[in-house]
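Enquirer: Listed below are the structures to be examined.
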Structure 1
Amino acid sequence: MESQIQLRDPEMFPSDRVLKNVLGELAYSVLASFLETITGAAYGLSIEWRYYNDGKAWLGKVTQKKKTILWLSVWDGLFKTSFYFTEKHLEAIAALDISERKKEEFAGMKPTGKLIPMTFDISEKEQLDELLTVVRFKKSLK
């Protein structure tokens, strides 16, 4: 069963050491590669870690200036990213170069208010291409 238990201590900032401990070597290297890519010159995003009392856990908020691109959470052996889209983006998402499985999963998601979530569970480097495709799409939205 997936567990986010290690990042539930408000006193324990998710430093590289803490993240490596929670994720394990392989998933940590994937996360480090992902963060290096999106915070580099090509993407220009930034990540801010905050402890949220409502969920009692640390989350990474990835932004482009003031616009939230995605939310990042760390679990036992993997990290999750969550994007939120509105109904007007459904057609464009259906046309993205991502797996049919991911498109079907997204189409079946229940909206949270007016927003439709798209989540990725990432533990291997091979999963980053699809994730980065959605990051680029989200960045391009006005």
Structure 2
Amino acid sequence: MGDNDKIKVITTNRKANFEYEILNKYEAGIVITGTEVKSLREGKVNLQESYGRIINDEVWIINSHINEYKYGNINNHEPTRNRKLLLNKREIRKIRQQLQEKGLTLVPLKIYFKGSLVKVEIGIARGKKLYDKRESIKKRDIERNLSRI
């Protein structure tokens, strides 16, 4: 096993698993600046309100928040800028076809380091109805009670 096999999760979008039913997952690289990498190493990132979109045959994460690096200078990054994801054309085509279906959306699930590279796990998701969310809460409570016993 090489150095690239070490995975260190920076953050997960816990709200995504509650709000959505995840159908497919993809691993993508992300285009970021140096100060963003430093903020990620400190864990200063939030994916709660972010989503994915295909613009000009490129996949972008919109509304993800990476805090400014506290030791950064005038060249610090903008916290909520749109960030391009790196996927191959076949994957982008497949994602585009799935998003054509009514009610499906692209959601970032987690950001992690894979070796020295920053990766994003994105998922094709369908929004849950209120009763599905209640079912998720029940299931989680049952699992918690079983683990106590």
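Enquirer: Comparing percent of Cα pairs over 20 Å apart across 1, 2, which structure shows the greatest value?
Expert: Working: 1: 48; 2: 54.
Result for percent of Cα pairs over 20 Å apart over 1, 2: largest is 2.
Enquirer: Next up: For distance in nm of label points 7 Å out along Cα→Cβ at positions 80 and 96, which of the structures 1, 2 scores highest?
Expert: 2
Enquirer: Out of 1, 2, choose the structure whose coordinates give distance in nm of label points 7 Å out along Cα→Cβ at positions 16 and 56 equal to 3.2 when calculated.
Expert: Answer for the origin of the read-out: 1.
Enquirer: Out of 1, 2, which has the highest value for relative contact order in percent (Cα under 8 Å, 6 or more apart)?
Expert: The maximum falls on structure 2.
Enquirer: Sticking with this structure for a sec: Tell me which of 1, 2 gives 2.1 when you compute distance in nm of label points 7 Å out along Cα→Cβ at positions 24 and 112. Kindly include the intermediate steps, with their values, before the conclusion.
Expert: Working: 1: 2.7; 2: 2.1.
The value was obtained from structure 2.
The numbers here are math on the coordinates, done by the rules we state, and not lab data. Remember, predicted model here, so these are calculated numbers, not experimental data. Cβ atoms are built from the backbone, for glycine too; each structure is taken alone.
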